[in-house]
1. Which of I, II yields 18.0, 62 for Rg and Dmax of the Cα atoms in Å, for residues 20-219 alone, as computed?
2. If Rg and Dmax of the Cα atoms in Å, for residues 84-147 alone comes out at 14.7, 41 when worked out from the coordinates, which of I, II was used?
3. For the read-out distance in nm of label points 7 Å out along Cα→Cβ at positions 300 and 324, a value of 2.6 was computed from one structure; give its label from I, II.
4. Computing relative contact order in percent (Cα under 8 Å, 6 or more apart) gives 22 for which of I, II?
5. When mean count of other Cβ atoms within 10 Å over residues 4-11 is calculated, the result is 21.5; to which of the structures I, II does this value belong?
6. Assign the value 22.1, 70, calculated as Rg and Dmax of the Cα atoms in Å, to the correct structure from I, II.
Structure I
Amino acid sequence: MPRDLLHDAAARALRYLEGLGDRRVAPAPEAVARLSAWDTPLPAEPTDPGEVLRLLDEIGSPATMAMAGPRFFGFVIGSALPATVAASWLAAAWDQNTGLHAVTPATAELERIALSWLLDVLGLPPGCAGAYVTGATVANFTALAAARHVVLARAGWDVEADGLFGAPPITVVVGEEAHPTLIKSLGLLGLGRASVVTVPVDGQGRMRADALPGLAGPSIVCIQAGNVNTGAFDPAPEILAWAHAAGAWVHVDGAFGLWAAAAPARAHLVAGVADADSWATDAHKWLNVPYDCGLAFVREGDALRAAMAVRAAYLPTGAPRDPSDHTPELSRRARGIEVWAALRSLGRRGLADLVERTCRHAARFAAGLSAAGYEVLNEVVLNQVLVSFGDPVVTERVIAAIQRDGTCWCGGTVWQGRAAMRISVSSWATADSDVERSLEAMLRLAAGETHGRRAGPGAGGRTDRR
């Protein structure tokens, strides 16, 4: 492997990362237009690797969204911690296909150790089985496959052997604000996207415990830890007591909210969540590791292995833990290396500070926008802020202006009939100065777009569903 090429790649990557604090967050239109330079016929002859790298950097880097920087607030996306970027580079050089412990012992051990650390910091039962997957969508799929196995096995049905044709029906209960990727996972498992039982929610998107349906037969109940718009948590203790009394499996979609357990001041938000049967979360959100890294945890490890294990004569077996027995994939990259690096570099205190600091930044955004007369639509309990700048047309105009300006980047949403801007603060790199700089830009642009019109408390006819 040519040393000069790798040095060049490292130098280019460093220039990119070091420039994120000063550049506009969204790429300039002219940078996006230059992407057409890539669109050529496949070369008949080989191209020098150095030239390939140059084309990637000089055309691609200016056209990226600065998600790795300190002022991207569009989605719940963490900037990759320095230790995780370095670990990812080294892991790419290792090039380990981490499916079998006997073949890749170093990466399999790192993943096993990191899983035990994760159970500790997330407050989950220490005996849970875990899996590294691409993201929360596949984490939900993986955990729910174990749930499907268990609830049908209790009814005398082997779903892995016999499939779903003729199987006892499974009742699946979700909240009205369940994330669409959870619904997608249910569809992939053959449980139906439209056949779920939906529970009404309150004004923050929390499932209403007083509206839970009756349960009979094989049942799976899915609750949410951290609504993607408001950050709110379903009332886990009440739902778990009701579901477990009926013999149902309870799954927690905690794509980012599960990390509240790592911060003592926020841990009350996940009260009761550890009593569930399975959990899904993302490490590339609040743990700030590179994409892609989702995590699935299942209380009954045998159920996860029954749903996921793979056997073939050419595959060595017998290790205490083969990663491929816990994930949909046999072949995959060693994404657990970056999780290990993040946890090792942060430690318990550093992880707690990362969560708490970003929540504090969100509260500052909410306070500044509210003080200026704009309506914050959610209770800011975590790292999410929803703000309305008036009627839908004005709000959408403000969002577009903020995105064009480039100081920061926030996305739009519709919350219970109200158009809103969503601010998600998840990056380790976001400093107080980034918040103030972004807040100043938001207020300046909002004032210009609203022409002095302000949406005071209660404006727009908001009605909470209770």
Structure II
Amino acid sequence: MGKYFGTDGFRGEANIRLTVEHAYKVGRFLGWYFGREHKANIVIGKDTRRSSYMFEYSLVAGLTASGADAYLLHVTTTPSVSYVVRTEEFDCGIMISASHNPFYDNGIKLINRSGHKMDAGVEEMIEKYIDGEMEELPLATREDIGRTIDYVAGRNRYIGYLISLATRSFKKYRIGLDCANGSASSIAKSVFDALGAKTYVISNNPDGTNINRDCGSTHIEALQELVREKKLDVGFAYDGDADRCIAVDENGNVVNGDLILYVCGRYLKENGRLKNDTVVTTVMSNLGLYKAFDRADIAYEKTAVGDKYVYENMAKNGHCLGGEQSGHIIFSKHATTGDGILTSLMIMEVLTEKKMTLGTLTGEVKIYPQLLKNVRVADKQEARENAAVVETIRAIETALGDEGRILVRESGTEPVIRVMVEAAEQSLCEKYVDQVIDVLTRQGLVVE
């Protein structure tokens, strides 16, 4: 993890940690780097945050000043940028979004020409340029100055691609969609309408400040209420840039990423389409998921937290399904990143083909109680490696044995230590999480 770029791009509060000057320099570097041997073509998407326009124009200024042509998708999803980059041979893609963060944060996500997250080496060079540790880059002049192209057609092709993936009509289904007042607002409803579903949509009126506010995949209660009130068959909630999906079953129960991996993984295995009979998870996945996989004779691998690491494992080992509890699900046959709307369509494939409800399909998984608390610290590494903290974690691991686990890790984007415990009872989760936090506090590692 670099000085500016974390596991999911350059993210921070707009005009505090992430400024227009940063965006301009990112654009300047990318335009120069990809334009050394030809005129660079770079595509840009953004979510609905008020600051996204500001960063879009700053990036465009930097790109065109370095001689690159900037193609604007306007408000769209992160996976749509990935799709457009890899299918239309752009040099790279940029998504302006802070995903599930509040509206005042923003971020710059870089996507390479294969549709994957940008190589760390390129991000390191950008950081050096931002900090003035490399010589100034040449400015384009005269006819070499870049131009800006309206490219909403690229977004429309992505919508067409999603529609083409459906195996059956959704005509008999009543589906709830929570667009988080974000990127999905411009795409999700049109996809499900085209496939014949009766859609009930909430949080699809972005105003620049209401993205993720009490809605979307991180605030699922609104969708649960909608599904119960309207007696819907299923509901899907996305985050700000729509690379995540959390579902709600017909009873209003939450179906998180772990349960989605189980439903889709078992379906693919039954149909001989689960490559290597393996699903890739992260260390945050629930113990109950692994026990269910064992019963279904499905193998699994665990990576560090981050869909970047999930995809790296999938690509290296030839697996076709992987994801995170948070709802980043990757179907490598169709995409190179997590895609919330695509995930919805894959769940609908299972429902329509098996003619079963989502609640029935998830009923075979017993999810263990899990508690996660975030602790703000002055130094993440110091907190994680503190001797008293390490000793406490080991003692808890021994106490839990095979019927639980503890995970203490550093956040990839914030000065935060995440403490997570799974156990047979919620009271044990609370007891052991608080134990670790008490030790962190007594050691003087916590920042109030």
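1. Working: I: 23.3, 68; II: 18.0, 62.
This value belongs to structure II.
2. Numbers: I: 13.3, 37; II: 14.7, 41.
Derived from the structure labelled II.
3. Numbers: I: 2.6; II: 1.7.
Checking each candidate, the match is I.
4. On the way: I: 22; II: 12.
The structure behind it is I.
5. Values: I: 12.8; II: 21.5.
Corresponding structure: II.
6. Working: I: 23.4, 72; II: 22.1, 70.
Going through each structure in turn, the value belongs to II.
Computed from the coordinates by the stated procedures, all read-outs in this text should not be read as laboratory data. Computed from a prediction, not measured in an experiment: that's the story for all the values here. Cβ atoms are built from the backbone, for glycine too; each structure is taken alone.
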